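Listed below are the structures to be examined.
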Structure 1
Amino acid sequence: MLNARERALVAQVWDLITGHEAHFGAELLLRLFTVYPSTKTYFSHLGTCPDEVQLLSQGQRMLAAVGVAVQHLDHLRAVLGPLADLRAHVLRVDPVNFARLIQCFQVVLASHLQGEFTVEMHAAWDKFLTGVAVVLTEKNR
């Protein structure tokens, strides 16, 4: 999926995120809900107007899964399998929402990391996140 250079870039960006996962995740969710309001239906447990604590908690959980994926690039299906099952069979998330999530995540990364987030990093993260989305949506039937 990723070549050695892309893996290094994904790891480099993750190192910049580490320690700030909740804040990145909360901003990702806010951006997602603002740009694509229909995605709120998958987070009904947050209520119609989620507060900061709820967003930080959910954002932390989302980015924890991304962190696991970063640490296991060669075994995405194995480590994300239970999440893929949950997403496909219980939550029934429409796969189109993963493209939306990736787009919003890239904007959050660019806005926070600014000059540190190079074009090459953007491309590597796009490829990585797309790979994660493929694994999370392949159980749709």
Structure 2
Amino acid sequence: MKTIQKSQHFLYGAWLVSLAAMLGSLYFSEIRGFIPCDLCWFQRIFMYPLTLILGVATFQLDTSLKKIILPMSIIGGVISLLHYLEQKVEGFGGIKPCVSGVPCNVQYINWFGFITIPFLALTAFTLITVFTLLAGRKN
């Protein structure tokens, strides 16, 4: 009984993180007017479905969905890391240069000198990965 409750709490945490990340990205683009670059769009492609999948997994208490959640959160996290490196490491060109719209090295926010939008996404993907791994753990 206790393992079921722990699993549900970890899934619920992962779902709340994905929900906050999705709403945060919509806030930055739709309310603040920040135009997403190419890499931002790829991160959204991996984050938005996680909100729906984690919501279903949470309320159905289905830890078997980690086979879908983990690859999406890890790939999204890698994209976020590459995006963050492109912003913060001078001369780092990334895998694919952004050629349409806003350049990927533009920092709309730079809180405390290191927190940018890709950093926030990387934090969310990392938390989702950790919570999902903890939810699927057997005691």
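What follows is calculated from the coordinates using simple rules that are stated; it is not laboratory data. All values derive from a computational prediction rather than experimental measurement. Cβ atoms are built from the backbone, for glycine too; each structure is taken alone.
Could you tell me which structure in 1, 2 was used to calculate distance in nm of label points 7 Å out along Cα→Cβ at positions 36 and 52 as 2.7?
On the way: 1: 2.7; 2: 1.4.
Matching structure: 1.
Here semi-axes √(5λ) of the Cα gyration tensor in Å has been calculated and equals 23, 19, 13, so which of 1, 2 was it run on? Don't skip to the answer; put the middle values down first.
Details: 1: 23, 19, 13; 2: 30, 14, 13.
The read-out was computed on structure 1.
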**Item:** Parent structure of the calculated result 0.6, given that distance in nm of label points 7 Å out along Cα→Cβ at positions 20 and 116 is the read-out and 1, 2 the choices
**Value:** 1
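Which of the displayed structures (1, 2) returns the greatest value of mean count of other Cβ atoms within 10 Å over residues 60-67 on calculation?
Numbers: 1: 16.6; 2: 14.0.
Comparing 1, 2 by mean count of other Cβ atoms within 10 Å over residues 60-67, the maximum is at 1.
Name the one structure among 1, 2 that mean count of other Cβ atoms within 10 Å over residues 12-19 of 14.9 was derived from. All intermediate terms of the calculation are to be shown ahead of the outcome.
Details: 1: 14.9; 2: 21.9.
It must be structure 1, since only it matches.
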**Request:** Tell me which of 1, 2 gives 2.0 when you compute distance in nm of label points 7 Å out along Cα→Cβ at positions 92 and 108.
**Result:** 2
